[in-house]
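No lab work stands behind these numbers, since they all come straight from the coordinates. Because the structure is predicted, anything quoted here is derived from the model rather than measured. Cβ atoms are built from the backbone, for glycine too; each structure is taken alone.
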Structure P
Amino acid sequence: MSQADHPTWHGTTILAVRKGDTVVIAGDGQVTLGQTVIKSNARKVRRLGDGGVIAGFAGATADAFALFERLEARLEQYPGQLARACVELAKEWRTDRYLRRLEAMMAVADRETSLVLTGTGDVLEPEDGLIGIGSGGTFALAAARALMAIDGLEAEDIARRSMEIAAGICVYTNTSLVVERL
């Protein structure tokens, strides 16, 4: 059996919503190997540092944990400077021989900033305060963009409803959510 014939890990939907003075990152709990659900309640969203940063990952779980640890170290090195910590991590991720092979993306946020980090060295700040990554990320992002225009909906309401919509479309996304807010 060749490498291409092995089932691959799929599935994650991470959504960050910034509205008013609140930011929320939500992640589904489904982990899929090929066409089989391996776990339905994985925790893909975590608080980092002193609890003032939240992060969600899409990609291989072990890779994501390695990146969480590296980001945590960068946050200790650059306290209160999320963007600087993320830029330093992205540089390391892109140039380090071991890290270059990691297959993951991260959505991170503190009270002021929301960022997407990729293994190609990208550190992107969305212009509308919304981030969607993973297999259902575009579905959740589209739903969140539509829901942002509705008066009275708070960031967490938008995130939860958008994740439900994504789970109804993406077979690699479920409704077992972990939601963190600042």
Structure Q
Amino acid sequence: MIIERATGMSYADVVELRIIRPLKLTGTYATGRETRFRGPHVHSYSRLTLPESDAPSHDVTELDATYGFATGELVSTTGDLSTFLGALLGGRLLPPAQLDEMLTMTPVPDGTWLDGYSYGLGLSSFELPCGTTVFGHGGMITGNWSYLYGTRDGGKVAAMNVNGDWGCPPLDLFPEMLNAAFTPTA
């Protein structure tokens, strides 16, 4: 809503004009009220917040995700997400002062579920066991978790999607994947 108020344009139009076109993201689009995906896609599964480990999972692929506004309105691929974060962290989307402000991190107080994380403006950061600090964000909508983190210069980025929403969130899975991706090799 801030984007729409500040620009006088729809969220979808701003994302298309300022991010999708300049970065040539061919697998990214704003859905509006579309419930069918364009082209190949994974299916999304949900246990509909039932906590039991044997709760049935439901295919929620064709859910109208606009209830989450921008959270559910944007469809992308892990490749396009990586291109986006590389461009953002690499300084190709924002002026240096704005990017510096976005990356000014405040630690999350110990004792919360995100111990070790810091937050800036729309991005988080944390140090991996290998010693590399990564910047990015994760998010979810019914049936999906996505994570996207990269080095401060955007030179190395990793994206991951989990097409089920139980294990809220799968915090044990993505730090291991990121550590493997960012551990320096000899």
Value 1.9, calculated as distance in nm of label points 7 Å out along Cα→Cβ at positions 23 and 127, assigned to which of P, Q: P
Source structure (of P, Q) for relative contact order in percent (Cα under 8 Å, 6 or more apart), computed value 32: P
Structure (P, Q) behind the derived value 3.3 of distance in nm of label points 7 Å out along Cα→Cβ at positions 63 and 79: P
Origin of the value 43, 28, 18, where Cα extents along the principal axes in Å, for residues 55-150 alone was derived from one of P, Q: P
With helix-only ellipticity at 222 nm (-39500 (n - 2.57) for each DSSP H run of 4 or more, over all residues; to 500) derived as -6000, matching label from P, Q: Q
Structure from which 15.5 was derived, mean count of other Cβ atoms within 10 Å over residues 15-22, options P, Q: Q
Source structure (of P, Q) for log10 I(q)/I(0) by the Debye sum over Cα atoms at q = 0.13 Å⁻¹, computed value -0.61: P
